Structure 1
Amino acid sequence: MPRRFDLIAFDWDGTLFDSTAVIVRCIQEAVADVGGARPSARDAAWVIGLGLGEALARVAPDVPPEKYHELGLRYRYHYVRSQNDVVLFEGVLPLLDTLHARGYKLAVATGKSRAGLNAALAGAALEKRFDSSRTADETQGKPHPQMLLELMDEQGVAPERTLMIGDTTHDLQLARNADCASVAVSYGAHDPADFSALGPLYVAHSVARLQDWLLSHA
């Protein structure tokens, strides 16, 4: 089959990195630290993928705005203490290497900060495996299309030749807002039952199945 896409953009947390449980716990602890009601695991997971400020504000509606800065600091404190618990999903490195060898341009579109993404890339030795990346603190956060539009512009790839892969409805809505196709993974932060309304081409239940689909259909 002729290749359908030239640029494949990945979400980070919950898609490439097995970080959902750690992030949920850090959000819960940060909210409790500043006196807010501890959010449920489901509510904390739902905001994963948004920019940190927006995520924390949504998940802690009883925390006053003047405490948002402290809330962000407490989240970062807990995440730094737990970051060694976060690892790549099994099969991610072979997937990226295979796609790179086949000539795809690879990118990251994430709700992480630039400092956070750079640290994660360095920790996993992934700096040279991506052609581009955008973070929520250097452009618009998801599901605004700006980060994906900037990645396409930087790589000279049209929307119809771009595929977004993510584990949340924020990622799928990002793709729709940028007029791009999407693929979802079911092993991350959001309930895959919520994906169908956003029209992903495929829902992968493991990295191995994601690789199989990409090599056959992308």
Structure 2
Amino acid sequence: MAGRRGPVSGDYCVCTIPPMVLKDVPSDFSDPVKAAIAYAVGVSVGKIGLEYRRRFWEEDEDILGGITNTNLDLSTIWYPSYGYLGRRGTVIGYYNFGANAETYSRLTPEERRARAVAQGKKIHGDPYETELDSHFSVAWHRTRYSQGGWVSWPSRTAGQYELLLQPEGHTYFAGDHLSYYIAWQSGAIDSARKVVTELHDRVLATA
């Protein structure tokens, strides 16, 4: 099927497409289900990875893993929890949300690096810039098939969330956004286990 388009048939479908993406996919879902899918909101989230030639935060500052919470638009800086005192290392230079993530996402990758490094130097000094080797950044709300780092429900008691916990005909919905652990892999696993169990029971009951 690689590179080719065509229909795929099956008795059931387990749909794990993020609701921000799914709402724009043509379907024959009922209007209430379509409205429930559109009700979910994608959260603006951004990260940058800064790769350093030397683990100065460990060698010079005795920081071995963990997080620095800031009052800067970086939000947080995360340090690697592996390879301590090794030759190289990658720091998460910002992990921000909401307005700060939107601000960084409007910059070019080089501008994101420059801004993140300028802010990080306020904490770590010159090595934060002079030891930098490479970088990579992402804005999940601007990523085509994600459109958000995770889902925020304006309300989980207004009916939309509960509706998507039920199958729509032969289609089941699953994902961390339909769990108590939104944004975590454990939530996706819990949701998948729930749906697979329900589908298994349904098939056995109609066999």
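Values in this text are rule-based calculations from the coordinates and carry no lab data. Please read these numbers as outputs of a predicted model, since none were measured by experiment. Cβ atoms are built from the backbone, for glycine too; each structure is taken alone.
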So if we calculate Kirkwood radius over Cα pairs in Å for every structure here (1, 2), which label has the highest result?
2
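Quick check on the output: -10000 is helix-only ellipticity at 222 nm (-39500 (n - 2.57) for each DSSP H run of 4 or more, over all residues; to 500), derived from one of 1, 2. Which one produced it? Don't jump to the answer; show the numbers that get you there.
On the way: 1: -12500; 2: -10000.
For helix-only ellipticity at 222 nm (-39500 (n - 2.57) for each DSSP H run of 4 or more, over all residues; to 500), the value -10000 is produced by structure 2.
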On mean count of other Cβ atoms within 10 Å over residues 147-154, which of the structures labelled 1, 2 is highest?
1
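Output the label of whichever structure in 1, 2 has the greatest value of FRET efficiency 1/(1 + (r/R0)^6) of positions 59 and 187 (r between Cβ atoms, R0 = 41 Å, to 0.05). Let's see the in-between values first.
Values: 1: 1.00; 2: 0.65.
Evaluating FRET efficiency 1/(1 + (r/R0)^6) of positions 59 and 187 (r between Cβ atoms, R0 = 41 Å, to 0.05) on every structure, the highest lands on 1.
From which structure (1, 2) was distance in nm of label points 7 Å out along Cα→Cβ at positions 51 and 91 calculated, if the value obtained is 3.4? Write out the running numbers ahead of the final one.
Working: 1: 3.4; 2: 1.7.
Going through each structure in turn, the value belongs to 1.
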With distance in nm of label points 7 Å out along Cα→Cβ at positions 43 and 155 computed per structure, which member of 1, 2 shows the largest figure?
1
